[in-house]
Every structure is written in C-alpha cells, then in structure tokens.
Structure P
Amino acid sequence: MPQWHIPEGDGFPEGDGFPARQLVEGTLAPVVVLDARLRHLYVNPAWVKASGVPAAAFLGRTLGEVLPDLQRPDDVLFEVLADGQPREATISGTTEVPSPLGQRLWRAVYHRVDLPEGDVCLCGIGVEISNLRRYLDDLETAHQRLALLDAAATRVGTTLDIETTCQELVDLLAPSLVDMAAVGIVEEEFTSAPPPPPGFLRLRKVRGSAPPGMEWLLHQLGGPGPYVDVPRGVATRHCLDSGRLWLGNLASDELFQKVTVDPERTKLFRAAGIHSLLIAPLITTGRPVGVTLLGRAGASQPFNDDDLVTIQALADRAALSIESARRYSYEHTMALELQRALLSEPRTPHPAVEVAARYIPSGRSVLVGGDWYDSIPLTDSRTLLVMGDVMGHGFQAAVAMSQYRSLLRTIAASGTSVDKILGEFDRQVAQLGLDRLATCLLAIMDPRAGTCTAASAGHLPPAALRPDGSIEIVWLPAGPPIGTGLGGYESFTVRMDHGTTLLLYTDGLVERRGTDIDVSVQALESLSLSADGPLDDMLDTFLARLANGAYEDDVAILAARQRAENE
C-alpha cells in the first residue's frame, strides 16, 4: 500500500501518488480514503471544513474515534470491501462545527480501490443533505398538522355532551402533539358547592389524557376535589383573562409555580418528568369557556412556533364545540325541568278511574320537546284522557306545549264531545297564530257505560291491554294535526270491559329508524303483559320490554283503567 504523507498543517498528500489531486482537493464534496480497517488515509479540505477537525487528526483513526457523535453504518462499508460493489451510506449526527439544523446528514457513496500491491482501500464521496432533510421533515410535519386539524373537525364535538367533547380533545392532543393533556371548564353555576372566594375563578376538572405511568398526575393536579378555584396572578388565570397562550419551555421551578395554585405541586411535574408546559385558553365570542393544560416530558422536544399555531387552532375549534355543548346542556336542562314540572302528575281523574304516566327524554341526539299528557275529570263520572305532541324539540317546543295544554283544558271544561273539542282546539290554535303544529289524541272513559270514545288529530292510535294480558290496537280515523284550521274530526266508541287498561303514547315509544311507523305500532300486539297489579309497575315493565330502556326520541305514555268497585 502506498504511504501517503500528510504534512503537518494542511493534511494533504504530496506528489502524484493520489490521482486527480487538484480535482479532489478543489471539490466542495467531502472525500475520504479509508484502509481495510476503516481508518483514515486521507481527507480532503471540504471534509475538514465540514467536520471542524484538522486533517492530521483523522490520520490512522476511525470516524468514531475522531467524531464520536457521528453515526455511520460501518457494516455497509465492510460489504463494499468484501465484494467490490459500490454502495450508498448515510452519515448523521453532529460535528465540531455548530449548525442551526442541529443534526446534520450526509449521503455518501463508497467504492473499493484495488491497489497494485494487492491491498484494498475505500474511497468515499459525500454530499450534505441536511437542508433537504430538514425541508422534507418540515413538509411532513406540516402535512401531519394539517391532517390533525382536519381530524379535529370529525373527532372533536361529535356529541352535545361537554365531557365527551373534552375527552375527544385531549385524546386528539395526546399523544399526537403532547405527552399529557388536561381540560378544565369555567364553572358559572355553583349549585353543588359553595361559590368560590371573591376574585377567584372556578374551573371544573373535566377530562385528561396521559401515557401509562403518568395517569396519577392527572388525578393529583389541582387538588383532590372536582374543582379548582384559581386566583389572579396564576398563569392559568392570566391565560383565561387575556385569551393568549402561556408557554413555559424547559420551565424552572419558579415558572412551574406560576402554573399551580399550590407551589408544592411543582414537585408533581418534576416527578412526572415534564419539562415544558403550554396553557391554551378555550375562547369563544370573546369569553373563556375553559382551558387546556399541555405538557411534554422526557425526550420530547420543547414546544416550537408551529406547535403554538396548531394548538391554538385546535383550541379554537374545541371551544366552539364545548360552547355548543354547554348551550345545549343549558337548554336541555331548562326544557326538561319545564316539561317535568308541567308533567309531574296529570290532573286527578274521576274517582272511578285510575291513571299512571311516564315521561322519558331521549337524552341523546335531540332536545326534549313538546310531548304532553293530561287527565281531566268531566261530569257524569267521565274522565277525559289527553295525549299530545307539539312538533319540534327544544325550549320553544316545551313552552308551546304548555300553551296548548292550558288552552285544551279551557276548551274541555265545556264537557262537549271529543270530536268537537278537537275542532275548537284546532280553530283557536290557528286563529292565535301559534306557529307549531301538534298531534293530539282525546279519549273519554265512561265507567258507568263501560265505553271509551276517542278522536285523533293526526296522532297514533291507542292500545288496549285486555284482562287476559293481550294488547289490541284501537284504530281510529285520524284527522289533520292541530293548528291547520282544517277541522273535520271523527269520534269512535269502543267497549271497555272491566279490567281493561287504555294506553295512550307518543311516537317516541314505537318509532324506530328504518321501520314503518304502522308496522311498529302493530308490533305492540305481539307483547303480553300482566293486566293485574299497580299501573306504575305495569308501565315500567311495558317500557323495559319494548325498548330495553333505549329510545330514539322522547316518550310520553298514559295508562288509565276503571277502578274496581271495592277500591
């Protein structure tokens, strides 16, 4: 093997022993020559400049001995020496030359050179691709962030439940962007606990997400209770008041203490290995609805500018979903309380008739609405049974229901027939200009005559539970809904043998997606119930058998039967 001399100071071979010397030493691409044990025989000026190490320091030493922070797949180089086939290899890491890119990357091609004496060596020529790799990494990161924002549109806010929405948010953030995420919601109603001290803002701890082994941190953050009362001066409060992100990268204990209400809780972050924190406010229409606390731990990088932009966009989207869920929850609660207040008990019927009723809100995809029922005692021992359903859902439908119910009670006091009551009801609703149609079923039970006379304004037919436990649908001629002003209702009278129970209900009881409503009504006749015992027990059994407690819409049901003479 020729012995190339590497003079002190410049490190380049003398004479013509190295081919194309001017070309190799003038190129901007790093060039190295290695012996069969991968020790350096030669490095050109480009590699000296890139590595920050003098050429003489490479002579007779391997890359790992000169630059231990650079990684090279030596197994690939030994394969080139073995079979003579050129191969590519990647060199990555850091050199003695500082780089704003951090990790640097070279792509090199190695060729075996057969020497006249029978020895071999390797010649490697490389090109730095750090900027290209950084560009591709940034492009991939941008694609991932866009995909994350796109996923937020379908994965966050899938329901109108606040806690579900918050869980969807933290599950999206961790582990995609952070190691730990927790959400707190601004509490404005203090019905279940005393209000916070003056000047404090109450956050209700809702949901969190953390990797295995860090879940304990979520349970201990903010104390043992379900609420955190946040004073002014704490980073979380400043974040909510200003509507701006708060960032604590590689935070000191002093910075951690600005996040927690109790400075001692800084130890929790340290114990969990969290080194960087980000607080993102959930702001909508200029008011805070909550806050999310995000942490990175262990080997995760601190938050960068791209993280801040992405997290702020996710927080803004989540805030809208949470506010929608909050409004829904408020309206749902108000409407439900109103409806339950109005439907707590029907009017006391004639003593010869017993009644029982149930109202079950769907509690899922729709708001409570305009279902109502009533029982009104009339003259001659008769009782008027009412089942109605104002079209639509929500608070306005519940209010309209109360108007319709009051109006019907006034009209029913005349004691006229059911078809005439419906006709007058329809006429007055149309004249008053109430903008919601309603279906309605009226039935007069007459214990003395042993009959039931009913009329329908577009409502489902009643069902009769016979003493033997069988159920029979009482099909009626159905007139137009209330509010059309069309009138034209017909009454229908059937026998009501002693022990028969009449069942009036709204469509939520039988309506099933993909099934014709008439088929669902007819299916009631396949059920068999005990006709004895309290009506309340009978209703509970009936509802449980029909839908296993799960209904797609609100359900109202009214049961009535003649009392036994000895009761």
Structure Q
Amino acid sequence: MLQISTGKLFSRDIGYRNNLKGIIYTNLRLFRDDKIQTKAGSIFFVENASGPNTVIYEIEELMEGSEIGAGSVISNGISSLILDFAAILSFALNCTASPSHSLTERLLSDQQGVSTHRSPNKMIKTVFDKNILCHEDDKKFFINFTNHLIGLERKTYLGVMSSIRTYVTGIHRIADDFELAYTLLVASIESLAQNFDGHQSTWEDYDQNKKKIIDEALNGCETDIALKVREAILSIEHSSLRKRFQAFALEHISQSYFRDEADSALNPIAKLDLPTALSNAYQARSKYVHNLKKLPKMLTLAEYSEFCVIEDKKWLTLQGLSRLARHVIIEFVMKQKIIEKEPYNYSLERTNIFQVHLAPQYWIAVPDFSEGAGVQKLEGFFSQLKECLTNVPNASVTDLTSVLDEFELKIDTLKQADKNAFLTLYIIYYAYLNKTYENSVDHIKKVRRFIKKHEVKISNPCVEGLIVNTLLTHPIKWDIEAHDKYFKQYFRDRDKKSKIRCPDIFESGMILQLAERYRENGNEIKALELIEMAVENLPSHKGLRNFEKEYKEMPRAIDSKEILFPEIEEITA
C-alpha cells in the first residue's frame, strides 16, 4: 500500500489527500528534534516515560480520483501503511519496530523462548538492544533506501516487500523458534532468487541422481531425440533450487560485505567459504520444511559468531545468515532502476480487497456458448438446486428458458464436453421445473421431443448419465461394472479442468445409489463401505449419519432421496 499511496501508480488525477498518523514502538532512539522524511512517510520522536521508545509515523495518503458512488474509496486507513513502514524501518536500520506495543516489549525483554531457552538479544547483535541511537549516517541510508524502494517497478517492489516482511518475521521468530527463524531468513533470499534471477535451466542443473538414470536410458538414442527428451523434462521439472539460491546470493554480495560491514561482525565468514555455507543453509531450510529437523546444535550455541564449523564444514549461524540476507536484499534493491511514474491497475492489491465468484443468478441466464460455459452453467444451476432441495430460506432457481431455447439451436455446434453438460442441464432443469410450464402444452411437447432426440448421448454409460440418474433418482439400467466404472471416473476427474463437480449432497446421493445396487446384488460389505463413504463425503448431514447407524444394526433398502431430502418443497423459477 505504501507505493500506491504515493500516487506513482495513478492513471488519473489525485482525488483525496489524507493526513494519517500512527504510533510505532521501537528500540531506535531519535534525537529530540529529529524528523526523518521519506517518500513513504516520516517519523519523529515522542517522549515516553516507560517501555519501548515511541515515534509518530505520519503520511499524506494520496487517493486516485474516481467517480463518487458504490465501490469508491476515500481512504485505506493507516493500518497497512504503518505495518509496511515499520517492516522497512526494522529491516533498513537493523532494529525492532512495530505498531504493537506488546510485541516490541516482548522482543526487547530478556524473556527466554519456550522452545529456545534463550532470549533473542543473546542470538543477534543490535536488533534487540534496549536502545539503538540513530546517527546521521543511519538517517541518510534509511531515506535513500526507502525512496529507492518506493521508486521500483511495481512487480519488483511487491517481490522485495514480500522478502522484507519475511526477513523481519524471521528475525521476530528468533524469540521462540530458531528453526522457523532460520527457514524464513533463507526464504527471504530464495523468494527473490526464484522471481528475479532470470534463470534458464540447463541439463547440468538437473538433479544429478535423476540425470544419471535418464542419461543411461537415453544411451544409444539419436541425438535429436535425446535432446528433445531432456528439454521436455526440463520444461516440467524444477532445476536445482539450491543452486539458484546460492548463485543469487553470491551475485548480490558486494565488496563492502567483507570490508566496512565486517568491522562490527564477530568471525565474519570468508568469501571462499560462502558457497558451502549457503548450500548448508539451504539444506537446513529443506530439512526443517520437509522433516521438521532441528538445526545443528552448534548453530544455536554460537551466539554472535557469524559462522561455526560442523564436521569440517562452515555453517552460517542466525547472526551470520541475518547479516547476509539483509545485505543481499539491500544490494538487490539498490541495483534496480527507479521508475518515477508507472500507471498500473492496483485495484486488487489494495487493503482488504479480494475477488469472489458472483452468485449464479447474476450470470447463469446470460446466453453464452463459449468453450467451458456448459460446465459452468450446470454447476451454477446445481448450486441453486441444492439450496432449493435443502430448503434454504428464499432459495430459487433462475429462469433458464431463453438459454435452453438457444441451446436447442446450437447443440450441434458445441464441443462434446459442453454439449453433454448443456444436455444434462436441459434434462434436469425441465424435470424439476415441469410444473412451471404445465399450462404451455406446446412448450412441454417441444422439450420432450428435444430430450427424446438427444438423450441417447447420455443414456449410454457416462459420467453425465450418472449425474442425471442421480438427480432424478432413476434406476440405473447399466450393468453394475459400468456403473462402478463411471462412478470412480467422476470422483477421479471432478477437480480437473472442464470436468463437472456436483455439490456434496448430490455426490452422496450418487454414492448411495451405487450402494443400493451392491446391496441388491447381495454384496453387503461393499454397500456398507459406500454408505460410510457417503457419510464422510457429507459429515454435516445428521440424517445420513443416523441412517448409517441404523443400517449397521439392520440392513434395509437404501433410498437416497428419502435419506438426503426428506422434505422437498416445490421448486420454482
């Protein structure tokens, strides 16, 4: 939000200027008359009798001009702005800063972590000190860094802010979880590496163990075939993320890291040892993420030393990793070009703005026969039908007569998946809403003629036919093997693109129908398995759970309609 509030991304004139203020608690100590002014706002010192130091954060929030009406926003408020500014302040000046008094107070205390048994100020220098004086050089660096950060291209800015937030969160986690803190510090570099390193995978980057097996399998193949196979594998496989992390970090370490910046470091690591140390850091991150492996004990005992030696290999401690990650991120930022003005659609990146699917009543009746529209409309209708069948107050289905009339004319022009989906919708819609049209004899005859002409497309064993029979509770005439086959195919494919997914209550009806067929065939074990599956697919349905208990005591006919929809009221469009 900070970059948006500067007006850099606006396409129109400024509509509102809002002067916002908030409090940041910190161990950074400004001199009495100090005011640090940046493009992301300013801070100045305020007297505080006890506890952490207090600074006032102040920003003029610019809002882009727009027409007044529904959806217009005149201010986003201080909350997101102050959180981001505090993160930048913490990161840039290597201090603790937060709008939360309790968090700042806890981090600056000598309180030991529940799992770490250490206070954070024993693990990292400066960051958790009671007071850190803000010198003139610090102010200049902070202003320069913040202004450069705000000036970045939007995509780069978003990536860097995510990295900075991850870094600051990792530093905070040192208070209670060394492994998570270490992982987050690695991730703060890794996220930039994956988004901005411009890496192009080569066969040499590929996992060496897999590479060896594939090379042996391709031995003897024509060169062009072997090359195409390797290129195909590289296009779907990640190259070594560890190598990319390592290369990105090394590329963004300047000479000052080993010179001026090393003056205040205890046991700064040598440049020639960094590749191994970075590889070890990534290995530690991976073992924690995948196996919750603890860090080697030596890493947590080293305190302010920037590295330790484990089995003759150098490892970066939390102190060493934090300095390195901060240096790499700063170097990356300062190498990027500044863009003074960048018109950009940031509407979905504003605070508390998110996208949701429109309810079906707003789009389902719009004629649309593009690829995928059939499945989309069928699922939208199912969601409305479910509410009607479960007696949701004021539930109704949208009148789809005009859409289905047009479908009659276009059925032969549609692709098979949409043709079957629209036909399924057509049959089920008119089956449930037949009373709505009972006074129109011509309409009913037309619908019946159309269904009779085309129902063969889904009367043979198929997923759509299974859905129709389930919703209309018709006895399925296919042999049980075909029934079971398409039942399994439905659940295997339901989350794939262009495949139909029914509401959970209809799925349980589908399961119960197959259970009844197995019961009729004398396979009680399979029937009970399917009943249990139906319950676990719809754990919110008390009637279904009660039926399961009763069935285990005394098996009986399985009527899915009676079990799932005991009281169905009339459905109207």
Structure R
Amino acid sequence: MAHPQFLNSPKSFVVDALRGAVATTDDLEWHPEPGYLTRREPLPAGQVALLSGGGSGHEPLHAGFVGRGMLTGACPGLIFTSPNALQVRAATEAVDAGGGVVHIVKNYTGDVLNFRIAGELAAEDGIAVEHVLVDDDVASEREDGPGRRGTAATIAVEKICGASAERGDDLATVAEFGRRTARNSRSMAVALRACTVPGADSPSFDLPEGQIELGIGIHGERGTERVDAMAAAELVRRLTDPVLASLGVERGDPVIAIVNGLGAAHPLELQLLFGELADYLVERGVVIRRSLVGSFVTALDMDGASVTLVRCDDQLLDLWDAPTAAPGWPNAPAGEFRGIADESEVGFRSNVASREDEPEVPGTADALGRVAVGAWIGAFVEKVLAEEPNLTDLDRRSGDGDFGTNMVAALDHVDVPRIRDGYSPATVFESLSDAYLGHAGGTSGALFGVWFRQFYRVAADAPHGLDLKAITAAARAGLDTIQELGGAQPGDKTMIDAIAPAVAALESAASAGKGPADGLADAADAAARGAEATADITARLGRASYIGEAARGVVDPGALVLSWFFAEAAEAARAVG
C-alpha cells in the first residue's frame, strides 16, 4: 500500500503545483496555450535562447532553472511524460529573441521525438534551432539499445549553456559548449525505495527488505542490479567506478563532482555521500575542481541518489562559475511574493479539431463513410478509455506505468458523440491526431499523433469514403513515419509489432481485390497475433528495453491498442459490408 500524498487529484497534480511555482518565482511566467514556462523578463535582441523540458516529477528540473544565466523557457509534461511537440514549438517561438534557440533534450524517446518534431516545425517558421542531447546514465550504456538515458548531467549542460548565452556567444558556440559538457558527463544512480506516482496504490517497483536497486532511471524504472544494502563508502565506489570507466578518467584529470538526491534523500545523507565520493576520487588521483550537492534532478519521492562527474577545463569552469538568477540553482536571490494565480489561469490547453455542418460522406460496401468511420473510431476510443487500468498495469510491469495515463490524457479531449454522429471521416482522424499531439506527450503521444495524422490526410482526399486502397495507403504512411521517427523495427516489442503485420495483410488484400470488410478482418487478425507475440519478446527500444528480460511475458500496451484499432475497423466494415 502506498503512503499518503499531498494532492487534490492525480489529474490536476501538475497544474496545481505549477500555480505555486509561478507564484513564488519572480521571473517565471506560465503560458497555458498549449502549456509552457518562460522568463517574465525578455531576452535582449539577438541573444541565444535556451529551452528545455521533460516530464514533471523531476523538480526543480526544469522549471527551477528558468532564469537569467540559465534557461529562457521550459516545457513541463505530465508525470514522467515528455511534453508534446506543440508545447515545444510554441515555447520555441516565444523564447526566440532573434539569436536562435538551443533545445536541451534528455535522451528518452518521447523527449527526443517531440523536440525533433518541434524543431522542424520551428525551422519552417524561420527560427534557427540547435539540439543538445544529454545522455549520461552509464546504467543504460550498451550498443543494442536506445543508448544512455539523460539524467543528472542535464543541470550541468543547462548551467554551462546558460552562461555561454548570457555573455553573448552565438548559437553554434552555445550549442557546442552544451555538447562538450554532455560528452564529458556520466552518471550512475541507486534507489533505497521506489517512487510512487501520484494516485497510484503502490510504488513503481518493490524492494525486499534489506536490498537496494543499482542502475535505476529517473522515471521510476527498475535498475540493472538488485543487491544487499551496503555501507556508504562501498556504495559510492559501486556508483563511481562505471562512471570513471565510461569517461576514461585518468589520474590528474579535473572534474566537477555532483551528488544529486532523487527526491527523498535527506541533505545529511547527500553530504555524507559526497564526503565518501571526495575520499574515493582523491584515492584514484582525480582532481575535484568544483562540487555540487543537493536535489536537482529528482524522481518524485524516490529515496535514492546519483553520482555525476563532468570532466572539465578552464573554459567550462568559467561558465560554471558565472552568476545565475535561476531559483533552483544554489544561492539564487529570492523575489518578492506577487500573489497566486486563480486555478482557471493554470492548465494545459490545446485545440482539438471540431467542425460541424460538413458535407455528408455516405459510404458504401466498398468504402467506409461517415457512419462507419464514426462507429469504428467511437468504439475504439471507448475501448481504450475503459481499458486504462489494464494498460497502466501492463506498462508498469514493462516500463514506467504512464501509458494508460497518456491514452486517457489524449482521448479525454475527444468528443465521442460528435465522432459517432457529426464529424466527417477527415475531422474524426484530425481530432484524434490533435488530441494525441496536443495532450498526451511522451513517445505514445507523438507516435499515435502522427499515426492518426496519416489517416486524416488520406480521408481529406477521399470525399466518397475510405476504400481498402485508401485505408492501406494511410496505414502504410503511418508505419513508415513511425519507423522513421522512432527507429523501431518488427521484433523490438513496440506498436510496430502490431502495425507491420496489419499493413502487410492490408496490402495483400488490396492486391487481391478484396473489399474493406475482408481486408480489415485480415489486418485485425494479423495485428492481434503481432500484439500477442510481443509477450515473448525482449525489448530493444523504448523504456521496456531498460529492464530487459524482466518485461518478458508482458504484452506491449502500444501494440495491444493498435490491435484494437484494427479490430474495431473490421467490426465497423462488417456492419456495412
């Protein structure tokens, strides 16, 4: 049973907290449409802007580092869920002062995808954008996965880039300082107790009495090794050795040494760990030039800590030492209390397509019209919403437990009655795409959003309904786009394992001259088999890849949802065919 938490409702937890953050921070402003934070004080014309962001639950990262000398803006997502592309795009436009914008991105698939999409959209608007990827976690360092996760080194990158931008360096220079810092940073973390997501009835993983979890991430993921509790001196060595090895640190090398608390570790514990770290680095002949101890990149209430080393030189140290007014950085000045915003002023708002009085799309046995598409997608949305607890449980067992929440965050903004009885097929799919891109966040928000965007594009060019050829073209475009964005292949234990066989079945049926009813029935069977097969796959991409064999036996929730999409399509086609 989880311990009590300070909250009104899990759904409002993030925006309730944002009200307090904005009210107590002098140079911080909230923009609810579609949801991002910026400095109240605008940048001088021509200065490079810095934008970062990520799932909430890591505070003070990122909102606490918005201020003079550090970030210009930040995009908060839901708990442990990346912000969506529309948030990042709007924030990029808002912070740009004419010198371009540096995106500082932690290496998680959802963050990378949404910042990448937003950067491309910003470029279309004429804004120069550079990306700095932070990938410091040695626990996830291997050749066959998504690479090292971005964790506590993010604060070092944000500090050094912020100082570079503040002194007037150009876009390329600021970005290169960030990349140099990221290249020279590594981290390793340990948990004594897992975190509990707001509203959850249990921690994200269970630890037997007397054991600790090495190699954990900052989203509630299990670690790479479970061991008996040990003395702090020995534990620090277990954390530091892989960091030194990955960086290739040698005797005499200078470093910035960071001990970061993950949310529930007491300052006394963190200072104790730093003392042991200092002793060990002296023993190894490594020179500490600067130190930082505190809770800066957290994982809600996880009781744990991480060790980060940043190999440095005098250029980086000058930037590290530069002043900043960011409230989350030590010794930042406090501003006068300015009051607190009304609840209605804080929230995430992004429009979802909604058009009435559209031309009727009658449909036939050979083409799905408004009624059939409305029945298809209405049933799909209701199925996903009803299965949220099951989806959450599946993702908790194979990842970090946010998938069901993301589905609800998107689909709660869809008008199911209008989908069934009012919208054209194009508007139906556009509405779903907008809902995912604008409200879900994370990897699932981005990928489901672009999936439905392909169906919208095809439906917009099909005034007489969706025949099997059109449905096949949309599914093929969706598959290709998702693979191009996320890099997943069949067998990686992702939504691709349901989509790819369904697309193959659709293409075969279309070539054979079948109609929608038969073709979609074939696709539904193929998607169901593909989703079921993910239970026997060891993930190579996505957050399930971080726990490896521990996720075997669990069906991938994304693949399961896509199998429902094709199953409801087949049912709707049968009803009119």
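No value in this document is a laboratory result; all are computed from the given coordinates. Please read all numbers here as calculations on a predicted model, not as lab measurements.
Of note:
- Read-out Rg and Dmax of the Cα atoms in Å, for residues 319-390 alone, computed value 16.6, 60, structure in P, Q, R: P
- A value of 76, 53, 43 for Cα extents along the principal axes in Å, calculated from one of P, Q, R, originates in structure R.
- A value of -16000 for helix-only ellipticity at 222 nm (-39500 (n - 2.57) for each DSSP H run of 4 or more, over all residues; to 500), calculated from one of P, Q, R, originates in structure Q.
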